[in-house]
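The data blocks that follow each hold one structure.
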Structure I
Amino acid sequence: MPFSAIESDRLILRRFTGADLPTLLVYRNDPDIARYQSWESFSEDEAQAFLQKQQALEPGAPEKWFQFAMELKLSGLLVGDCALHVDKQGQQGEIGFTLARQHQGKGFVTEAVSRICDYAFTNLNLHRIVAITDCRNLASVAVLERLRFRREGHFIKNIFFKGKWGDEYLYAMLKDEWRQTL
């Protein structure tokens, strides 16, 4: 059965649509948002290709990143996205997230990542989920620690990122650990 949506108290995590293009371009082109992301800017052509690619994917497809659009239930406003990548064997996942600046600090990412973890561990039967974040990205660190992800690694100058060497943290959660946090 094709993926439709996941709901939380305040959010609908759904597929991206063509109508999301203007909002996606705004928050993905915000330099403050792009600071810890793999992109510097996001052109309209890149955004359209991204949206088209996402339409053909299902969450849990091996070696693919599925992006969940984060929509506010009350207003229908797109506020960001969460990503889930599943390994070739379908056993382990990696998560990532991006939130428009004006919606940060309101618990939306914590709420979205929690629901995606529920979905990944229950519906996709993943064994483990990891998240990698720049050590300077204190907001992402706070989200992962609030959700009780375990910091498993601190990599020193392991990535050449945007013109300089950077440090990263590796966080992880096992399915059994997730069940204990509920």
Structure II
Amino acid sequence: MPRLTIHDHSSAPDLSKPFIEKAIANNGFLPNLIGVLSSSPAALETYFTVGEINSRSSLNLAEREVIQLTAARLHKCDFCIAGHTALALKKAGFTASEVLGLHNGTTLGNPRLDSLVKFTTEVITTKGNVSNEALESFLSSGFTQANALDVVLGVSLATLCNFSNVLAKSPINNELQQYAAGTFKG
């Protein structure tokens, strides 16, 4: 049972309604995250704005999805695990075994992406206070200083979504149930 209201177009504040329409157009349904964030038009606008900026970062879609799934796993956000599993499979070109690796925090067999998982984990668990060795390892994997900062950008987006869903106890939409951790088997 959700702890916060999950709005739809009829119950949302007027300032949230254009974002709800955009979410439905993009997804074919209204993700519960958007319904929750609709209580705060400013939080909802931030989600869309930071999401759009994140999409223009120096990291490609697959790399951005690694960050989102790693953050969702660490923050224990079941909703975001399901949503980003769907994106990773449908749009970012991940295999089912790679996604399961991200669910479980195991290696993907791709040194570059494994380095990204490790660095993202370090950024989150140390709250940005990564060791010199962790940063050097990330950079020696072919990433740049801009990429390191864009990991922080991705983590900021994930934190808004993950924490909002965990606070609200957002249920996973029916459209995403097959991608939920524990349900998704590949």
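No lab work stands behind these numbers, since they all come straight from the coordinates. Remember, it's a predicted structure, so these values are computed and weren't measured experimentally. Cβ atoms are built from the backbone, for glycine too; each structure is taken alone.
Tell me which structure, out of I, II, gives 16.3, 52 once Rg and Dmax of the Cα atoms in Å is calculated.
II
Tell me which of I, II gives 18.2 when you compute mean count of other Cβ atoms within 10 Å over residues 9-16.
Clearly, the read-out refers to I.
For distance in nm of label points 7 Å out along Cα→Cβ at positions 25 and 105, the highest value in the series I, II is held by structure II. Can you tell which of I, II yields 33 when relative contact order in percent (Cα under 8 Å, 6 or more apart) is derived from it? It was calculated from structure II. -20000 is what came out when helix-only ellipticity at 222 nm (-39500 (n - 2.57) for each DSSP H run of 4 or more, over all residues; to 500) was calculated for one structure; which of I, II is it? Of the structures listed, the value fits II.
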